[in-house]
Structure P
């Protein structure tokens, strides 16, 4: 009970002082969410839907739904798309809608460089009654709306890719009850092997916000571009185990179980789950 009360206070404080981006173990399927430069980079049409249940046995634990869509505009050397996210933590509910734009530059046959920007709207609501063991209680009821902006850059060199981005770079609300702080992301990965057989892709994903750093070290194991297994470690937080299947390079289904290794794993958290569905379409005119 003490842990639940502490977590509720933590979520309430985060919602009031600084809106936070949620964490995703399958960051490779959520690139467009945290880096607008990735929009429309690789495919004519690309959509992803992901649901995350974090710390499933804790009341008020994070529950997040994400949907992204991007399309490539070949005639203009760019990509456009949008992001929708619904995040519920404790007494706080956050809905975010963003429009993404990316400009893609082909440096040569092996290199490309993309620049991206995003702008959108956040809707935040906090509502509930917190009751303590001495029967005292606190009532929370407040809401706000604001604008948010992101910037990013993404680079590819043969089988190497890397990106740097900033979300919530400028974020303002119509009430002083909520403020936003910038998040800084760095990603890199390298793909070994040929897609006709086995491939291995080590990846590094780092997020920095308000003095907090989350570092994910991940390795994906791929077979014939259809079967996927992944292992992830997040510093001082969790291990992730992922598996997925891609049908005819079009439809991807993947699942992640995250084992908590922080203090919340003391028969409290119950781990975390992610379910992802992705759709990729190319050469529709042929």
Structure Q
């Protein structure tokens, strides 16, 4: 890796670590200890994690913290394609490191939970603890259980990421005079994540981020959950949790860059608004 990209790598790795540590940590304490009551509390912790991660690292990197966002920035010509591998490797590294630390903290509690509930790690029933790391559709904890096909799950992740990336672009676009001040935009991005999780999580646990899903899922596979960590005949998770967010993010970038942004610029010129 070139030295000139070291700050980008560090920023994305540390930021994604913060995001996943807070988010997956909230899932862990809910599964193991029923620490949170209701979906919104978990969603709020994820939103706080996103907000803090952006504030902590946006001076180092652009604080994408998500391969779908990075791919969208490249598609929208907001980032060089040369940086994309650096960002993605850093994001996956940060996510994997975060769940490794969480496992060190909660390994004994996870084992105790499995004993108390008669769960053998690696069997289909062990999805109840594997969901601390990777994500599953339908959401194993949803009551009543949702009926979710792979196509339904793909669309949920696709649409959720489309909305997320669209709002990230809108909240940071200089020509959008309705955007919040740059100092508080991370707070509104965090609120967006909270709202989306509150809506989508009953279906798919709301990944919206290939690094957040795939790196923890691979950790779970290596930590003994094996095929239980890879749902839908081991390939469905790639379509739903990797392809879905990437496609949604890239489409959002294209729509915003070539449709919405030109309209904003024209409107700004008509009203003497300054675009920067």
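Bear in mind these aren't lab numbers, they're just calculated from the coordinates by the rules spelled out. On a predicted model such as this, the values are computed, not experimentally measured, just so you know. Cβ atoms are built from the backbone, for glycine too; each structure is taken alone.
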From the coordinates of one of P, Q, Cα Rg over 2.2 N^0.38 Å, for residues 200-239 alone came out at 1.40; that one is structure P
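When FRET efficiency 1/(1 + (r/R0)^6) of positions 72 and 176 (r between Cβ atoms, R0 = 41 Å, to 0.05) is calculated for each of the structures P, Q, which structure yields the highest value?
On the way: P: 0.50; Q: 1.00.
Largest one: structure Q.
Taking FRET efficiency 1/(1 + (r/R0)^6) of positions 136 and 168 (r between Cβ atoms, R0 = 25 Å, to 0.05) as the quantity of interest, name the structure among P, Q where it is greatest.
Values: P: 0.15; Q: 0.45.
Largest calculated value belongs to Q.
Suppose you compute P(r) over Cα pairs in 10 Å bins from 0, in percent for every structure in P, Q: which one lands on 6, 26, 36, 21, 8, 2, 0?
That value comes from structure P.
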Computing distance in nm of label points 7 Å out along Cα→Cβ at positions 88 and 224 for each of P, Q, the value 4.1 comes from structure P
Matching 17 (relative contact order in percent (Cα under 8 Å, 6 or more apart), computed) against labels P, Q points to structure P
helix-only ellipticity at 222 nm (-39500 (n - 2.57) for each DSSP H run of 4 or more, over all residues; to 500), calculated, reads -2000; among P, Q the input was structure P
From the coordinates of one of P, Q, FRET efficiency 1/(1 + (r/R0)^6) of positions 104 and 152 (r between Cβ atoms, R0 = 41 Å, to 0.05) came out at 1.00; that one is structure P
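Consider the structures P, Q: one of them gives 1.32 for Cα Rg over 2.2 N^0.38 Å, for residues 56-215 alone as calculated from the coordinates. Say which.
Answer for the origin of the read-out: P.
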